[in-house]
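Novice: Dropping the structures in below, format is structure tokens.
Just so it is clear, none of the values below were taken in a lab; they were calculated from the coordinates. Bear in mind that the values here come from a model prediction, so they are computed numbers and not experimental data. Cβ atoms are built from the backbone, for glycine too; each structure is taken alone.
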Structure P
């Protein structure tokens, strides 16, 4: 096998890359990664420099891939290592650039070591993990990180010297519910009463919802929806990681992966939740509103998503990071994992002790 590193996802045909994304997760699709590049959301200017790993056999056939980026900061990863970077700086060492394997700005568990159908999966994953470490060593990089990894990838990375870090998200799981009311019936009485009250407040405010796929959203409507999301970022003192052009592009290239819950007051959009979906999972990603409305966030981001999953037979709903308040709305604590290879032996020992503790 031989390895190549790509400076652009477009240097590999979409069909070849997507054939290795056996779960068809939307964030790992060629169209998603290409849209990030063409709209300027990733690249040298943003500190996410494409550096995708390809593994090929002697005939040049693609046997394995890993979505990789050279990072010059730690934004947009959701498994933050700012304290590690500060410690490197205090020791007079450079922490950046580093290698990161994940879809940018996407805290969703998924494959990081992708394997072609019909090849030895274990051997190929081992080769991909070794190639990442060898490349980091060869180029004197401080570290390599695989974020929000599956259990299979986690074990392979650990065998190749990566340290493991456990975190927690709150996910919803479909227990075969026939309706939202059936799901709500599993709540304790006080918890159920609170959820019903939150939903009633939104209805009494005159708010209704439209469910739109990517292909049903015009460019002008994307401008409105994206502005809602950008407002949420601004309220927290940040700029949005993405831009409206990204969503417009993806609506054309991967429309079936996008689900937008649009809240309407009469005929006017007032809020939106931007989600993505696979064949069995809904992923909540961005949300925003024109103004503050009682319980609108809970309804738009959580209850509407759960209803969508029940209606369409999806088995899981991952609404994003953080938020113990999600437990009261039917979400369950779920372990997430990341893997970290550290070049410097002294820092490796310190970080290993920190992660163990």
Structure Q
């Protein structure tokens, strides 16, 4: 086994994947490199989180598997609880159930109710009680109305919960009620530091040890050893996709110029594009999109040589983060960076 780096993680099937089976090699390679956590995102195609996390657990022995994120309301809460219980058993307690708010426009299109902060906190408290073996009668709260909720009377375990957090209220709630917090990609240093402080302060105010709440930087890691067309997809394509989905929130959080976002949205190619830029855009389209986004918006990332990437990664730890997700790259692509680290 390689040296272990519990403070480093990666996303399985980052971005667009040709086949879900690619995850099997990725998670085995990540474990062999010593990466501490494999994060599982969810898209409604070939990236259903429960299936992927089960597969990841089945082919590994030591790496932590964490959803980042699924939603508490796309499955009945008992189904989610049963999924988490199964994963804990299958993985040997290597699982973290990570939740998130999701993309409002997509949820509205699919008829999925919008998620509130109160709902996520209520769901977390219900899951904790279920894992203590409680029988919950007549619950009527933000997460829903449930006549009965129950997993197993003999169960007395602790379910680790993660939260993908963006806004201040969600960050504070995460500090109160969750064990791990995943920040967003392309956060400026000032935003990252502020988010860490918000989480830790909320944890302390809730009577918790702030050190018990692990804050992850989600840090685009796109070294020069990766072919240029792929680097463009992982940087320009990825950031442009974020701007498509929740650009107002990202721009507001980072204190960026909203006029740039309006120019981006008004562009004819951008406004007529169907799907996510990070999965189907051509090199020519990415070059055009890149001309619409200021260079400084790409700066919060690890680029250049492996040594330069390592320096940037350690900079995230210096900002107060407890861990860094080396986002957008497979373990194979990360190998030179890990060796330098």
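Novice: If Rg and Dmax of the Cα atoms in Å comes out at 19.6, 60 when worked out from the coordinates, which of P, Q was used?
Specialist: Q
Novice: A value of 1.08 was computed for Rg/Rh (Cα atoms, Kirkwood Rh), for residues 186-281 alone; which of P, Q is the source structure?
Specialist: The value was obtained from structure Q.
Novice: Here's something else I'd like to know. To which of P, Q does the computed value -10500 (helix-only ellipticity at 222 nm (-39500 (n - 2.57) for each DSSP H run of 4 or more, over all residues; to 500)) belong? Numbers along the way, then the final one.
Specialist: Details: P: -10500; Q: -13500.
The structure behind it is P.
Novice: For FRET efficiency 1/(1 + (r/R0)^6) of positions 114 and 202 (r between Cβ atoms, R0 = 41 Å, to 0.05), find whichever of P, Q sits highest and give me its label.
Specialist: That would be structure Q.
Novice: Moving on. Could you figure out which one of P, Q the value 18.6 for mean count of other Cβ atoms within 10 Å over residues 82-89 was computed from? Show your work: numbers first, answer last.
Specialist: Details: P: 14.8; Q: 18.6.
Comparing all candidates, it corresponds to Q.
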